[in-house]
1. In terms of distance in nm of label points 7 Å out along Cα→Cβ at positions 77 and 301, which of structures 1, 2, 3 is highest?
2. Can you say which of 1, 2, 3 returns 54, 44, 39 when Cα extents along the principal axes in Å is computed?
Structure 1
Amino acid sequence: MLQQLEELKLNALQGLETVNNTKELESWRVYYLGKKGELTRILRSLATLPLAERKAVGAYANEVKTLLDDSLKQKSQTFREAQLAVSAKREAIDITLPGRPFPLGRLHPLTQTLYEICDIFVAMGFQVVEGPEVEWDYYNFEALNMPKEHPARDNMSTSWIDFEAENDERRMLLRTHTTSVSARIIETMQPPIRVIEPGKVYRYEASDATHTPMFCQIDGLVVDKGVTMADLKGTLYEFARRFFGRDKKVRFRCDYFPFVEPGVEMAIECLVCGGAGCRLCGDSGWIEILGAGMTHPQVLQRGGIDPEVYTSFAFGVGIDRLPMLRYGIDDIRLFYGSDLRFLRQF
């Protein structure tokens, strides 16, 4: 049996020299050192030997097993080192190559526009105030002179939220205009008031070149003694000059809003076609950018402000259309498409 062990050792070591990869190495291990391998087969026959001979053969068998195990580990280590060398060569970094630049993050063009508008009005003495996007029916409609049966509600295309309430005034919705914040301001602040209210608003309507279900607005509110329509026009003219430049034409026309009386719309000459008419302006040459007017006395009175003592004006600006005018963009949906080729231009 000692002769068998010696032959096994020599054959195993010779076979190990011819192994060229890990698959062949595993086959070698199973053949010589596995549970049904050659060494195990010889060790199982030790029980048939006399006691004295069994000890000698057993000791030598352990030496052979230790030798083969060590040889297996060395061969395996050789393969690992070779594999690592190949991987290192394949994945090597040439430190002489120029580095890859990381693009810098920046604000979305609508966020840039919102900040710029806020800066313009803050410079004119306005305070920035925000309000909830999920609003009560009362502040979105009732407090702004739009009771339940008012036809102006149909134009808002409201997204309602299911909410069990004791009466209609406690129903909740995604606010359709930031004028709802004005209703809260009138109720909670005392004159003199001069605030702007930026934020997102929601309309349940289809998307097209100039409309999206969600867009940004800034509403403004001024309440004080002796406030007139001249103050309103002067404020909005100054805003248009600072945002678009002093050479751009601005137009005011009468319009109707339930919470102001009288009401006006302010439009600016289309910067895409220069007033000649195009898809963006509907071939009119003008684009409406905001609605405004003198705050209705009932709105002030409902908020606890005496309309006999104080007068007020309010306005609402659609932020999304302003960069469209400034940069000649003819489709509002580009702002919400997440196309980096478009966004990186700003």
Structure 2
Amino acid sequence: MKKLLTILSASAVLLAATTTMAMAADKMPAVVFDMGGKFDKSFNQGVYDGVEKFRKETGIKYREFEVKNPTQREQAIRKMAQRGSDPVLGVGFAQASAIEKGAKAFPKTRFTIIDMVVMQPNVQSIVFKEHEGSFLVGVLAAMASKTGKVGFVGGMDIPLIRRFECGYIHGVKHANASATVYANMTGTTPSAWNDPTKGAELAKSQFDRGADVIFAAAGGTGIGVYQAAKDNGKYAIGVDSNQNHLHPGTMLTSMLKRVDVAAYNTFKSANDGSWKSGIQVLGLKEGGIDWALDEHNKALITPAMMAAMDKAKAEIISGKIMVHDYMSDNKCPK
């Protein structure tokens, strides 16, 4: 009898442990990457780096899905919630509708979206002041240019990318009021985020018109811009992730949008109980936006450029410089 009780007790412990493990697995976090994929070397990859950092630090695995076409967004978000994932992280403004529907259908699940605001009690929205970082790299572009002509290549033509463009133009003009800025968008559909060939063509056109520095805010399309800059002996500026390492010597800098930190903090806060719904707005002051200086581009940055960047950054943070936000009125002052 005693032996039977011992066996039953051990079985109960094993069952409890197995149940606990299953519950932990069911509650693992999830991320739904958007068009371009997690290895786009830009926006999605920044998120990937953040969730990977969380996994390596905690040992907690996560579910993931890479959206290949727009129709998959809602299904992917819903599937993650159905499987018990918590939180569910949606990457990019285009997932707003899917996140909103998912949040309503699964009110006990926590959802986070990067780059858009969704007003639901169980949704955390993280947005950035991209115009502030774009202003900084605009200053740098104007100072590095020898022709007084610089360029901008955007991805999909949406207000968010116009915010990058407008902030960049503001920064260029702040450093050189007589500078010329050429600007092109890659397209009007999601495929604009992953078209390096088109990116290279647009960059080449701007180089042919005299531009010698181009800022690309175009996801995977930017890879073509950076290659064109290398091929033509010009400068390019990366975006979102630090892309300076892609072509050392012709990558002037990268505008950092710390989606890696946002993604990491989403999973970490959910894990430690500090996750909160609502809106987070991250700019220079909050450490969510910056520019990249490392061993790959430090030789390109003169003391005068460094001083100008430090000054501009401080004045934006203090409020002395107010960078116009295109998304506030859908306008970009000349």
Structure 3
Amino acid sequence: MSDDARFLVIGGTGVIGHFVTRRLIDEGHRPLVVTVSGNTRLIDDVIDQVDVETCDIVDGAALSRLVAARGITHIAHLGALLREDDPARSARVNVEGMANVLEAARTNGVKRVVFTSTKGVYGPVKGVYAHPEYRPLTEDLPCHPARIYAGFKLACEHLGRIYREQHGLEFVALRFASTVGPAKTQRHGRTSVHSKLIEDAMLGVPSRFEKGGDAKTDVIYNDDAAHGIFCALTAPAPPGSVYNIGAGYGLTLGQFADAVRETYPDARAEIGPGTQYLHPATTGHCVMDISRARDELGYAPRYDERTMVPAYAAMMARQGLEPVAT
């Protein structure tokens, strides 16, 4: 990695983005962080070590001017809008926004763009990849998204691949397993089931799930998600354009609750049976094959379900966050 590399993190104040921002700081960089909301709450403790700009990626001209003025060489694009009830607005932010990012990169000589995608692009997980076998999903499997958001993510992957093939822009898309991290409960509510187990334990209240105790899901701490992004930003000439980022193995909610109890011995969890606890329409419980990311990006998870719990609590304390009951 060149000493004159200049990093832009779009969404660098978010629940995963703030970890990317912190990682770049730890590696000796002063990243430029773009936020559409202007909310820097999750990076206030390191705000003097970053540059922050408010910019909407839907405004392609403004984004391009910013990339040019700051001499950006690498972009981590975590910006997104999850609104299944407003597909037109979501399309503008997710797809048009992606086109603007790629154009800003192409026209200003950016070396590499790393895009955060989702396991949802695979669509309903069936057969040997589902319960009870959970054979790991590989990047070569066909993609059939079942939700609008995942469909937009897949469209963005294809846009990036086209820019890679036609314009020589280095492009990497990362498909994440289920992520766990501070502030996810505040921003994503009931979908943050693993965060719920941790924060309920911190509050001293029981976690209750009516169903899903038999399901296994690949789970990573958000700092590992950020580690995957950093590896994708800095790996020498990745040969592929799509990589899975996860732990590489599955956990039941009960197993995760056991890990929470190693830090919070009085934690209680009541979990009913079944193979779905969140999105039955997408049947998204799965395990990710991360061998390609290991081999080509140098990625390896650094946390497991036990070590992520105290790390989660420590980051909340650092940010001054209080646990939330969901």
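1. Details: 1: 9.7; 2: 3.7; 3: 2.7.
Top value of distance in nm of label points 7 Å out along Cα→Cβ at positions 77 and 301 goes to structure 1.
2. Working: 1: 124, 57, 35; 2: 92, 39, 37; 3: 54, 44, 39.
Source structure: 3.
Quick note: the coordinates plus some simple rules give every number you see, no bench work behind them. All figures in this text were calculated on a predicted structure; none of them were measured in a lab. Cβ atoms are built from the backbone, for glycine too; each structure is taken alone.
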